[in-house]
1. To test your reading of the models, identify which of P, Q gives 56, 42, 35 for Cα extents along the principal axes in Å when calculated.
2. Once mean count of other Cβ atoms within 10 Å over residues 89-96 is calculated for every structure in P, Q, which label goes with the largest value?
3. One of P, Q was used to compute distance in nm of label points 7 Å out along Cα→Cβ at positions 49 and 161, and the result was 2.7. Which label is that?
4. When distance in nm of label points 7 Å out along Cα→Cβ at positions 9 and 177 is calculated for each of the structures P, Q, which structure yields the highest value?
Structure P
Amino acid sequence: MRKPPIIHATRDVHDSSFLRVEQLDLEFSNGERRTYERLKGSGLGAVIIVPMQDDETVLLVREYGAGVGRYELCLPKGRLDPGESAVEGADRELKEEVGYGARKLTRLHSLSLSPSYMTHMAHVVLAQDLYPERLEGDEPEELEVVPWKLAELHRLVEREDVTEGRSIAALFMAREYLAGRFHPVS
């Protein structure tokens, strides 16, 4: 297991190129008025990829999560580039983070992080029929790729290093889709 990076400093950021805070003055159907604040992302959304090595095995990545200060085992993910569809972004991120492309990509659904105070959405994309191909990414270190059997998802969520909710939800969606019990949103 890698040692976490050294934190040299932390500071509050009032103006960020990544996130903005906006206020909304709302009036509800009962006449009650409130001001809400939400984080407004500056990007075009993101993708979270469920890469299937075979019909039973998903490829996870171990990546440092600065928000929790440790390495997390999760699905590959990343922000969409301008002009990029969710499927195109998923294929690019898969090549950058896992070292595979996919011949079959299926958008399953979208997930919000926290709809009460964030506008950010992540598109869940199932990647099948993988082939080796690597693109240069923006990760500060190579990500460890960890194969995991879908039949063992209950063991995965018991782990201390698996807390990323989008990954857990996306794995559930993919498992149900592959079993024929879930149909993608168009």
Structure Q
Amino acid sequence: MNNDNKLQLPEILHSQDVAKSRLVTVEAIDLRFSNGQLRTYEKIKGSGSGAVLVVPMLDDDTMILVREYCAGTHSYQLGFPKGLIDPGESGEQAANREMQEEIGYGAKSIEFLHQVSLAPAFFNATMQLYVARGLYSSQLEGDEPEPLQQVHWKLADYHQLLAQPDFTEARSISALMLLLDRQKG
């Protein structure tokens, strides 16, 4: 379904930073919509070049996941290697670097799956999703405070993965579904 109706973006009347921490800056934006309505929105300002998440394929049917601590939920979560794109890096380079830092593998082939946005109503951030194949042993030092637990999972058993109580991150689930869709052709 294609909707060709063009919406007019609201006019930004004023913006200012209203809170700042070591990790985020919150910006308030005063807007006027095309119908004359005035609203103030708050959003987390984006920075940098975005982020990547990569599904490493050890072979044609075995994915490598990591279990790592997540401060937002104060729990260990199962997901795919991910991280920020460093200045001057492409998404593919960042995906390859993150794999080497988090699971000790590089990849001969990194294929783009899709770009997703993260809570676009409140956050100006995107993540590029990839699948990596042709893995080879290669370790880089990462920034994790503890070694990440590797979990190998058969792609054919994805229903059991989706049932895992610690596999809940939407970005990892999106990447898995996109990969499965791509595999179907």
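1. It must be structure Q, since only it matches.
2. P
3. This value belongs to structure Q.
4. Ranking P, Q on distance in nm of label points 7 Å out along Cα→Cβ at positions 9 and 177, first place is P.
Throughout, read-outs are computed from the coordinates displayed, never taken from laboratory work. Predicted model, so just to flag it, every value in this text is computed and none were measured. Cβ atoms are built from the backbone, for glycine too; each structure is taken alone.
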